[in-house]
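> In structure tokens below, several structures.
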Structure I
Amino acid sequence: MKNKVNLEDVLNQLGSDEARRLAISRLVGKVNLSAQQIQRAVEDYEKAGRFGDAADIALKAGMKERAIEYYEEAGMYEDAADIALKAGMKEKAVEVYEKAGRFGDAANIAFKAGMKERAIENYEKAGRFGDAADIALKAGMKERAEGLKTLVDLINS
């Protein structure tokens, strides 16, 4: 019969903080870790500037908002936006894409989420004036739609 092992004791016996962080990152979701253990690992990775690793642990532990922040900090905008979308945080996903300068993606999500004005603005920033005009027309912004259509015609002439 196996003796019950105290995970905290095992982790404390590891020779470095890095080894503890790595062990915890591999154990998240597999064993019952305390919130304090997870928090410590996330904070240690954050202090070390390893935001991608901090985000991975946060995500595995169900800390979605925190994971999004860390992925953004790591420049992993696609991951951050994907998590936001899966969590139903459409406005956050739009914000992430805007920060990344991916205005077409931001516009697509904004439009699907019913944020028409924001979709128009992002399509304009992406240089997709025809798409912006179409949405403006559907949103009842006739004057804006006409101006955008005129711009498209001038560009295409």
Structure II
Amino acid sequence: MNDTTVTAIFAIGAGAATGARTVSVTTPGGAVTNTVNFTVLAPTLATISPITGLNGSSVPVTLTGAGLTGATAVTVSGTGVTVSGLTVVNDTTVTATFAMAAGATQSARNVAVVTPNGTTGNVTFTVMGPALISISPGTGVRGTSVPVTLLGTNLAEPRR
């Protein structure tokens, strides 16, 4: 401690409420300083990459945020998505593999990371399946055969 600096360690419990705390210093002479804010944060999840996966496949994902050290699980809402291979890379990065069942509902899912200091907020991961975007030509005359081109996504294994 000197005239301009005080060093302290704030022990923040795992269950501490998040939010701002006011901090002041009482000098050796008994004077109390003005207050400044110190904010207790919960773990956060900012992004997931990639943001989509095809039903019937597995995809490695990278989740980024803050306070992810010690993560014990990644949760995905709904059914049909299994998480495996959870690895905490560092305080800001977690990796895992998402396996989407062939029959997994095609929809947006909420993804969160569970840590010893709480569960993060959600980011969105979307389970996708094959989808048609367009057909050309879009018409045909009765009694004829018309070659058509279908455009879409995830059509590698067309089903008839």
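What follows is calculated from the coordinates using simple rules that are stated; it is not laboratory data. All values derive from a computational prediction rather than experimental measurement. Cβ atoms are built from the backbone, for glycine too; each structure is taken alone.
> With Cα Rg over 2.2 N^0.38 Å, for residues 18-57 alone computed per structure, which member of I, II shows the largest figure?
II
> FRET efficiency 1/(1 + (r/R0)^6) of positions 10 and 114 (r between Cβ atoms, R0 = 25 Å, to 0.05) was computed and gave 0.55; which structure, I, II, did it come from?
Source structure: II.
> One of I, II was used to compute Cα extents along the principal axes in Å, and the answer was 79, 26, 20. Which one was it?
I
> To test your reading of the models, identify which of I, II gives 21.9 for mean count of other Cβ atoms within 10 Å over residues 66-73 when calculated.
Answer by label: I.
> If distance in nm of label points 7 Å out along Cα→Cβ at positions 34 and 106 comes out at 4.2 when worked out from the coordinates, which of I, II was used?
I
> I have 0 for helix-only ellipticity at 222 nm (-39500 (n - 2.57) for each DSSP H run of 4 or more, over all residues; to 500), calculated from one of the structures I, II. Which structure is it?
II
> Another question about this same structure. On relative contact order in percent (Cα under 8 Å, 6 or more apart), which of the structures labelled I, II is highest?
Greatest value across I, II: structure II.
> Matching task: -0.78 is the computed value of log10 I(q)/I(0) by the Debye sum over Cα atoms at q = 0.22 Å⁻¹, for residues 82-145 alone. Pick the structure from I, II.
Matching structure: I.
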